[in-house]
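Given below, in the form of structure tokens, are the structures.
What follows draws every value from the coordinates through simple rules; no lab data is involved. Everything numeric in this text was worked out from a predicted model, so none of it was measured. Cβ atoms are built from the backbone, for glycine too; each structure is taken alone.
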Structure P
Amino acid sequence: MNQPERLYAAPLTVDQAADICTWNYPAPYNIYGWLPWEQMKGLGIEFGDPEIREQQYISILDEEQRMWGFAQLFPIEGVTRIGLGMRPDWCGLGMGKRFVKCIVDEARLRRPMDEIDLEVLTWNERAIRTYQRAGFHITDTYERMTPEGMALFHCMVYTPATDQIII
């Protein structure tokens, strides 16, 4: 597949939300899958709720209108917490840093004064490396509940490029 020149954020459409519900990640990443679309809509959870989808969710597209993934920009007092997912069949193609930077750019555009952070399972070293390359650093580690029980997470905070020291 050709690498796109540019990625950009757009509102997450109903069709894109339904498509996300069909994505299947290989183990151990399969925990990142979603319920079937009809269940998401019926329960009114996450992007299944039209209001939450409109206010918090974006799709990340390339110049050919292909969806590379999505993000949730969740506002907390003084913080925008991002949650994200890249199409499983496009993971590992070297686009992670550009994908995450596109999401960060949109979060900064929407709430420029906010700190930007995310949570990542501590075992997900592939994602942690990508987030670090995109300008995030680990600030805290803690346990919290997941659908499969308690799990260890890192909180990672974005540092603008002008403040980063690359070793």
Structure Q
Amino acid sequence: MNPHPHRDPPAPGQESVWDFPRPARIEPVTSTLQVIFADRVVAETRRGYRAIETSHPPSYYFPPGDVATALLVPASTRTLCEWKGGAAYHDLVVGDRRVADAAWSYPQPTPDFAAVAGFFAFYAGRVDACFVDGEKVTPQEGDFYGGWITRSLAGPFKGPPGTRFW
């Protein structure tokens, strides 16, 4: 395990996840964000937020009005983020397809994340596809983090085996 990974040099037009802050923060984005599952657009917005944190690709939050919330079923999973607060998870159900814990939200986030209270974030690896401005994203590795990797990011990214303590 390498406790201090070597930063990939950003190419022109890229941002390094190693320049992202710690603790995490959110910021509004005007990019078109889209989630596809079972041949349906289940979420699409230009009014989203991204959460950024050192070594992580961003996770994106969709306002509930831009999500097909009728397709989300509350799940029993709960987690706690030291910066965002308590997360609630949601299964995604379309027809006979169901994905456990496909999305999460912060019903009562910490004050620094109040702007995304009730917004939904999706795991790119648990749905059919996610897009940022038409670019299909690569899911962040691992089964816990929900970052979306695009060509505009330089890593390396936390998530694969051996990166837990980055």
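Thinking of P, Q, which structure, once helix-only ellipticity at 222 nm (-39500 (n - 2.57) for each DSSP H run of 4 or more, over all residues; to 500) is computed, gives back -7500? Present the calculation step by step, with values, prior to reporting the outcome.
Numbers: P: -7500; Q: 0.
Label of the originating structure: P.
Among the shown structures P, Q, from which was the value 2.8 of distance in nm of label points 7 Å out along Cα→Cβ at positions 126 and 150 calculated?
Working: P: 2.8; Q: 2.2.
The correct label is P.
When relative contact order in percent (Cα under 8 Å, 6 or more apart) is compared over structures P, Q, which one is greatest? Write out the running numbers ahead of the final one.
Numbers: P: 17; Q: 26.
Biggest value here belongs to Q.
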Legend entry - Value 46, 40, 33, calculated as Cα extents along the principal axes in Å, assigned to which of P, Q: P
Legend entry - volume of the Cα convex hull per residue in Å³, for residues 62-101 alone from the coordinates reads 74; which among P, Q: Q
Legend entry - For 0.65 (FRET efficiency 1/(1 + (r/R0)^6) of positions 94 and 110 (r between Cβ atoms, R0 = 30 Å, to 0.05), calculated) the corresponding structure among P, Q: P
